[in-house]
Structure P
């Protein structure tokens, strides 16, 4: 069998027939901790972050990790210790940042449905900025802040109506999306915000989508945002920072060729300088591009089920562990953890999980030479897998490990089924 390449995974490689995460043998981790098992490379996370840091060298910039991609506490610690702020979308995420030792002054609170309780929680914590997503939210936030004797620092998220050319479920910058305020209404809404006593307007925000692999949407969005900056400041409202969001894609397959973060920002900063705004503070919110290719999910083949129309490779990981294929028809490369000594012919399989749904598939039409008991690695599993995992079919979530060189640390214990029912109460 010819081993497939590991696109975008320089910290996961074969040594002989065995797959390694940095300097640790993956099959040995699975033998010790069981499967399904998420394995993350710390070096891969820091390498991805370094690309952004190089791009912003010498600039007044703040990188805020969009933690919805992967909110495991140890992952947050890695980025906090590397100087990152955090982009949060709930009060629960704020509590995780606090537990991981994040700097509250470098926290941005995004999301279209912030509650009053979450606003009070964030104001009490002293976060750096609220990314406000509607005119109605401005009034509520102002009243909450005034009741606490505070002024809330705000940036307004503007919807630039730019097509990110990505899956419609992860597009956020078109008129039909729920996020942000309309580009045409932005100046008026900024003028309204400036009159509210409980708010301190400090910036402008834009985020057009996720898994973007083309530079053009970023350049188009920047033009539209900078046009707005000029109009808003002409109306007498100074904007201290510009937040260009995140959304940069990763290599899920050889067809995905996103630009490197430093190369992307070289182009964007050139445009920013040309428009005369290079001196403003810059904020960005990368998520997937920092953690996506830093993780794999290790799973065991349970059964091979040949069929008249389809052959099925049934594994112990499922849509509750890896929800992206079921939700977005997303592609994840799947490779063997150990190359088999046998020379069996490759067979075309649908790789599926044990959950009782036809949508429980991890990969369609994959050529594999496998037998029951073999282990497979689902690549690019560092983002939007564990953070979106569920207990459907009363399945406990898998364990997580963080590899650092030749050491592997357990960062989340496997969830026993009993824990899934712990908050529930039986009838008397």
Structure Q
């Protein structure tokens, strides 16, 4: 971890966060290049040398172009869910031949753009989508590689909003219907049907459910091969979580990949994994400054300049983020407070009934583990300009997305 206290001040790598806040302002997202790269390399190096594999970063977790460029230069592939994400990957120098296009609602225009860009594979989530890709590829005189994303009906034991592997979820094709869907797809023009895909959800702290899904997918591949289909690739998605709460352990990447190595040995399959949160979440913080404090009866509210439009996860998922002072307070009492923003919604909170050292007006706080699903889910609600983003590399740092201005808010209106 690249965030630690030195002489009572919180640093990112070799840069004091207070220095960044003084120059870039708050609220402000700060990312550690070292943390992002170390986690990518942990995935990549944990595969057996003899196991063909690609680590495709899930762009939806954090799509800043500088973050994408950092990973592209390290050799990462990319998992995208929209044409806009593909555009970002290409602008960042990503190799389209290492791009996997997932998502349940691809349009004709997005499929055409992806084919023209030369992406590696489409992970298809319906038979209708397979037919559309066949039509688009035939019209372009190309062959599109596809996988069917199968829904293995495995409970990921995570928040229902980020569970994707049950029959009640909108994602994928029921694994019980997959063999028939593969037979139909193999007869369509313009397609190379050579892969099976699966992803059951996100923020999974116990990989047992993920491995159960892997076993079901590998059994399906054996049945498909027995029917004459040449399946050479398997995409096992992402989903590994991180320990947001004190006491929650972040799952071991080498342990999880070790289980995959054991299951894939001797199967002659190229494997793709699609980590997102586990690469970038712990590598980022959201810096915010205390505006004021107020009491409503016995209830204490600490009002900060970051809000639900900057970090949506607490309001959307009731998600927990550790909140730390940038400068360690000296001899202050502990208090219980709601950490809230200025947005005009009762749901605008970053923490509820949080026990922490008392803070003062003007003080800096760091909201930890905010590198994933932070800025990418932010909005301009209440006409609030979105935060700046900063990337730290050793002792240097740079603004990689400027803070929006009021003019930015209205530039496309007339």
Structure R
């Protein structure tokens, strides 16, 4: 009789990323197991370090382990069993889930740039490498667009147990920012803190400050006031591939620093960024029209007729304000919605084609590939919550 592998999972589940990893691991176990799991979720404030003593882990006699943010990797190596980690810093010999922090910052920056902001800032943690990395990529993308980004860095304690002094420090900083401003929060926790500080300081959101977080955690994003826009990570796929790799390791494959790449897919827009900070009234009117009719097969001429400005003049205005053409704006909005449908729903590609008024699947496929560099099916496979239908 085949032995059931025993796997230790030390992954915190208070946040969407950890819960996604767990779902992906569980899915792999259902398909290729079963596995027997031992779990104890580490506390977020301890940066994912387990409270379990190593002596207790050794008594479990496990076959493998997947751990989020190990404090001392040498302790886990002492178990002498295969291990896959999801750390901030990569160990040269240990298999690792590696999140693309660069793309996270870029997606957040582009989301705010598309809304017309000229003032930007980043809020994050001063001692956490992943937060600093996201800050760097956000700042660099904003600078490439010709702008600067201020920053506000705090300790983790400001999120876990903020004092009145810390709250006031954040509120005072937000008041001091030039407005309207687009702000990236390092994660949804920080995004929630920013929204609460804006409310305390009586700063309208999103009209004066728009906020985008990271993780797309519905337990946070849907309960903030207003609801928080956020970069979606969809860690289920990373969890599934981590379990797949661990399975191979438990069957004899050597640990040699294998990397499981994990990239964010898109920004899930909510009310916290539902605004357009555009001074030119013709461009603003055109943007409202495009966002109200993006499901239709609208043309540049349709937009110029709505605004009552010639196509040539509207092109000049868009290039000055947005840095790209009206046609490109239509394409970006339509592609963004297609990405959302592929990632967030189980609608078939045929249904998406009809919903977006494309002439056929080949048409939408060419349109999507030109912008994203991958097929519709590849995007859904990489980032979709529902992969059974293509």
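Bear in mind that the values in this text are calculations on the coordinates, not laboratory data. All of these numbers come straight from a predicted model, not from anything done at the bench. Cβ atoms are built from the backbone, for glycine too; each structure is taken alone.
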- Query: One of P, Q, R was used to calculate distance in nm of label points 7 Å out along Cα→Cβ at positions 120 and 352, giving 5.0; which?
  - Reply: P
- Query: Upon calculation of P(r) over Cα pairs in 10 Å bins from 0, in percent, for residues 72-199 alone from the atomic coordinates, which of the structures P, Q, R produces 13, 42, 33, 11, 0?
  - Reply: Q
